[in-house]
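The following blocks contain the structures, represented as structure tokens.
Every read-out reported here was derived from the displayed coordinates using simple, explicitly stated rules and does not represent laboratory data. Here the structure is a predicted model, which means the values were calculated and not measured. Cβ atoms are built from the backbone, for glycine too; each structure is taken alone.
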Structure I
Amino acid sequence: MAVSTRLGRDHCVRVDTCDYSVDPAAIGHEFTALTDNEQVVALTPGGEIVDRHARCWARHQTLT
């Protein structure tokens, strides 16, 4: 799944019920969050990886 959005001041992207942190330098900038069963990857419009996390299946977690 891919979701394009602008990174807010909390520098997190929500996938299902979990929040995954993204590099605070990206606050206010557009990025795309790509998710699959194993990971969550944040990419700039140019395709540069901003952050990467292992996918968490627990509910309501914050991953930094």
Structure II
Amino acid sequence: MITVNGREIEWRQGMTIQNVLDECGYTYRMIAVWVDGTPYRREHFAATVVPDGSEVQALHMISGG
């Protein structure tokens, strides 16, 4: 199991940050992601494996005035 924004989801071997975002339905273009407190850039989402038991935080960045 991993926790994403406080919600538990089933962990799979080889699961990447992008897999987690897809499974949770996060399709935002501007999103910030931390895995166990470490921030990751979008260009690393597809290659970064999320370990079992991890805490993932995903925040949608918005702009406006």
Structure III
Amino acid sequence: MQILGKWTKDPQVVKEGVKEFYKNRLTTTLELGVRLDNIQFQQISKEDNYMLINRFEETEIKAAV
């Protein structure tokens, strides 16, 4: 396995290299790099929202199928 640009077969070096690789990949940072301040998003109307969260009627399902 190649660790820090050098090939090695030493199990301890490989173990530490893999551990560091995944630690760096899976560690979260506080700074996301993307800011959404002052961005206006479009909103749907209350009626459209109600339609989206309402249960489907059996007739609507049959008509769609």
Subject >> Structure from which 4.0 was derived, distance in nm of label points 7 Å out along Cα→Cβ at positions 1 and 41, options I, II, III >> reply: III
**OP:** Tell me which of I, II, III gives 3.0 when you compute distance in nm of label points 7 Å out along Cα→Cβ at positions 25 and 49.
**Re:** II
**OP:** Kindly point out which one of I, II, III the value -3500 was derived from, the read-out being helix-only ellipticity at 222 nm (-39500 (n - 2.57) for each DSSP H run of 4 or more, over all residues; to 500).
**Re:** II
